[in-house]
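Just so you know, all these numbers are worked out from the coordinates, no wet-lab data involved. This structure is a prediction, so every number in the text was calculated from the model and none was measured. Cβ atoms are built from the backbone, for glycine too; each structure is taken alone.
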Structure I
Amino acid sequence: MGRKFLAGITHPDQDVEQIKDIGFNAIRLNIPFPFENEDGELCRDFLQTAGWIDEAAAAGLSVAGITANPGDMPDWAGKAGSDKFYRKFQDTCRFLSSYFKGKVVVWQIGNEMNLKNSRKPLDADEAVRFAVAGIHGILEGNPGVLVGINMAELEQEALYIYDQVYNKSRAGANYIGSDGYFGTWHKGGPDRWYEFIKQLYNLAGMPIIVHEWGFASEGGAMTPEELASGVYPCSVKKWRYTWGEGHTRESQAEYIRRIYSILLNDPRVIGCFYYAWNDGPMCWQCGQPDCPCEKCWGIFDTAGNRKPSWYAHRESLRHLKNNV
């Protein structure tokens with residue numbers, strides 16, 4: 001390929017040999033807020049995650065770390081939106097970046113903060129300030145490490161937050177991140193990435209990391225009437241959109257091949273992280289076992305068997321082994 005490319009998986013099982021055998025050279029993890037209290041005592045969840053990062057790094061895997069979202073901050077960090085709140089987040093990001101120096105090579109500040117549920121209780125402008133504080137803290141702890149934000153889609157609020165963070169604040173972000181579930185949550189299919197990459201690059205003029213992408217292997221599509229009504233997918237147990245032959249295991253595998261043929265061959269893209277490792281027994285949003293919306297993204301089924309998507313990843317990534 002002639003360039004360093006992070007080909008990763010989001011929230012995988014703690015099995016570095018399996019991860020590497022598929023061809024992934026990176027993983028993407030949520031990193032819990034580290035402190036138990038104002039005295040700086042480290043919490044158990046953070047230490048467990050740190051151990052997993054140590055293991056992954058020792059095995060040669062690069063790690064992308066996701067910081068806390070605004071709603072994950074503890075009450076003692078200050079009222080959401082207060083000066084103390086932002087200072088505490090910046091200080092925390094400085095600590096995280098220094099603590100994981102040489103192991104976490106990409107930092108993502110929050111997750112999809114154009115979505116109200118992700119950035120709550122902050123509004124869009126407060127989310128911008130949160131992102132800027134995080135970026136400053138990460139770079140203070142480890143100057144030069146990759147740091148940026150991601151949005152879900154490129155709707156109006158996402159474009160506003162991107163512009164404020166990358167063009168107005170000039171906080172120091174050095175890549176632009178994005179998620180794209182074209183054919184499920186979002187309209188289109190793999191080919192939409194051609195225009196999407198162009199838009200992202202025009203927004204910031206920086207390298208691009210696709211933090212989340214994927215295609216569900218089960219579920220029907222809404223009727224035009226259902227789509228026009230604005231009903232939420234979980235309510236009708238159907239996807240807003242579909243692609244190819246529909247949401248099947250075979251279409252999922254073909255979707256993966258098509259995505260890699262685009263992302264691996266665009267020099268503006270320096271990494272991508274597939275979602276997800278395994279299917280779940282039920283939709284994690286609505287809790288219903290017959291809802292496909294958040295349970296059938298994996299490369300393993302619920303019994304741990306390899307799906308066709310497993311082989312699609314391995315086939316597509318065979319030339320990238322040991323690239324990082």
Structure II
Amino acid sequence: MLKKILLYLVGVIFLLSGSASLAHTKLPTSSWSDFWNASIYIGEHKPALTQIYQNVFVAPLTFSDGEILLDTGETIEATREFRNDLEPLQGGTEFGGEFEWVFSKRFSVFAGLSSWESKEARSTATGNVLVEKRDAEALNTRTAKMSYNQAFLGTRFSLLHKPRRYRLYTRLSLNSIFDFDYFEKFVFTFDASDFPKAAGVQEVDTFKRVMITQARATAILAFQGGLGFDYYFTDQWALSFEGGYILGSSNFALSKIDVKHNILDKDGMGEVLYPVAENPEDRKGYYLTAESLKYYLLNLNPKGWKAAITLRFAY
């Protein structure tokens with residue numbers, strides 16, 4: 001939905017540009033008058049989500065109280081930990097748009113929307129998992145990524161400004177992240193030849209067991225400060241380069257955690273302890289520690305550096 005809104009904003013900018021061109025308007029540069037900017041931008045944000053990188057990404061996927069058949073014919077309960085650590089994410093791309101009212105030579109106010117999506121963390125590993133009462137070797141692919149949508153309202157203060165020629169400014173805004181999503185997937189691939197075939201069942205080379213965790217957080221407030229520079233290559237069009245830092249007003253926790261899988265009862269894997277799970281008491285997200293296999297509250301903050309390049313249209 002947010003991406004559609006941003007695409008509409010792109011259309012509005014070009015419609016405004018076309019209208020101005022048809023009217024043969026030239027904005028004055030010798031004297032001051034207030035004006036509006038409509039902008040679209042693309043940039044990079046690398047949030048320091050420390051507890052995800054240092055705890056969740058190195059937590060094992062644990063199969064507790066699974067079943068294993070001994071050589072004696074006795075079936076006992078057993079626990080297996082599968083390790084497949086992920087490297088920290090190297091940032092992600094943010095795409096957004098805004099409207100700005102430049103009401104004086106020094107000050108302006110702006111509001112906008114943006115969407116951020118991280119790069120995907122991915123790792124593969126092999127190991128044993130309990131399936132059908134035996135230790136079966138599996139190839140595991142683990143992936144994780146995050147995204148968020150936000151609205152923001154802020155002000156810019158011009159340090160150096162020549163109307164529709166250039167502007168060096170500082171920026172301060174209040175950002176409301178209203179949809180933070182975490183997605184993690186484990187895919188186990190087994191060699192079907194290691195398992196006996198049931199009569200009448202079509203033979204396959206491999207089969208998979210997939211486990212997906214999705215979590216969400218809302219109503220996250222943050223402050224963003226930065227420094228930017230606009231260069232007008234025409235009276236109405238400008239390129240802007242901006243860098244800054246965003247800091248959450250407080251830590252937030254994941255919630256609304258949903259787990260999906262295709263594990264069958266006959267697999268006998270036992271109870272699956274995921275790296276991120278919901279505490280039924282407070283409905284918040286907790287992470288699993290590799291040392292004690294206990295869950296602890298997952299505290300997050302969107303703080304981190306940002307950089308963006310912006311196309312502005314003045315009207």
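Some notes on this structure:
- Origin of the value -2500, where helix-only ellipticity at 222 nm (-39500 (n - 2.57) for each DSSP H run of 4 or more, over all residues; to 500) was derived from one of I, II: II
- Comparison of I, II - label where mean count of other Cβ atoms within 10 Å over residues 35-42 is highest: II
- Source structure (of I, II) for distance in nm of label points 7 Å out along Cα→Cβ at positions 179 and 299, computed value 2.9: II
- Identity of the structure behind 21.1 (criterion: mean projected area of the Cα convex hull in nm², calculated), options I, II: II
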